[in-house]
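Listed after this line are the structures, all set down as structure tokens.
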Structure I
Amino acid sequence: MNTPTEIPISTDDREIAKWIWHNLVPKSGQCNTVQGELLRAVEKLSWEAQNNGNINWDAGFERLIDYLERTLCGEAGISDELKQSIREDLTVLRDHDYPYTEDDLCNRLTAAVVAYCRLHSRLIPKPVDPTLHR
């Protein structure tokens, strides 16, 4: 099997997210691409809130939020309006005492990841962080 080097972006957001999930996110552990790790972070945060009520919350989840904010909001090609929406959603997730269990927040963050991937369809390597255990 050939290792992909680029995300096919000629389809709708849902299909792009599905492609990223199936091709860039391993069954366990971190991704070796920025694009895959962004989607993995959204899914990890969503799963923890929706399925565990944030009972396992620790610094690893904070680091995933920081990674999402730093990467997505640091992207010049993403509009200020979208950056504001991302920051608002991440603020909700940071308040781990009140797990957010609706799908809309995760859907918006996934759409933001896809927007990033449309700007960066060529895969960006990401070294595994040995100190991140989420």
Structure II
Amino acid sequence: MNKDVLALAVELENKRTRAMLNGDAGELTKILSNDLYYGHSGGYRDNKADYISKIKLGTYAYHKVETVVEKAVYAGNDAIMIHGRLTLEVNLHGVEKTMHSIYLAIWCLEDGVWRFLGHQTALKQNA
């Protein structure tokens, strides 16, 4: 595995994780692509406006977000695909949940800035 891409992936995911934990809609607005696809393990998805709105309203209130980047690869010159594991403690639509998932994330360079473009999780069966 290319150490440089792995280090970049961990840095980007840590930045996103901090913003999620802090409920920092301003920072998330900066790092999320306008073309965001955020697929949730519950079978629904958000675009950027929906996700930011749900952060602001407290619909998604994260208490713990632990990501483990297992693999990161460049997809061309302007994108990184990340595979990993994720543990969340979240108040989701007013219900406290702990989830253990695998996930796929895509970051892309937009006007020279890394932005979060895509996300999909799947609950682990034997967490």
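Rule-based calculations on the coordinates, nothing more; no lab input. Just so it is clear, the structure is predicted and the values come from calculations on it, not from any experiment. Cβ atoms are built from the backbone, for glycine too; each structure is taken alone.
Values computed for the structure shown
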{"read-out": "Origin of the derived value -9000 (helix-only ellipticity at 222 nm (-39500 (n - 2.57) for each DSSP H run of 4 or more, over all residues; to 500); candidates I, II)", "value": "II"}
{"read-out": "At a computed 1.8 (distance in nm of label points 7 Å out along Cα→Cβ at positions 41 and 57), which of I, II", "value": "I"}
{"read-out": "At a computed 2.4 (distance in nm of label points 7 Å out along Cα→Cβ at positions 9 and 113), which of I, II", "value": "II"}
{"read-out": "Identity of the structure behind 38 (criterion: relative contact order in percent (Cα under 8 Å, 6 or more apart), calculated), options I, II", "value": "I"}
{"read-out": "Origin of the value 1.3, where distance in nm of label points 7 Å out along Cα→Cβ at positions 17 and 49 was derived from one of I, II", "value": "I"}
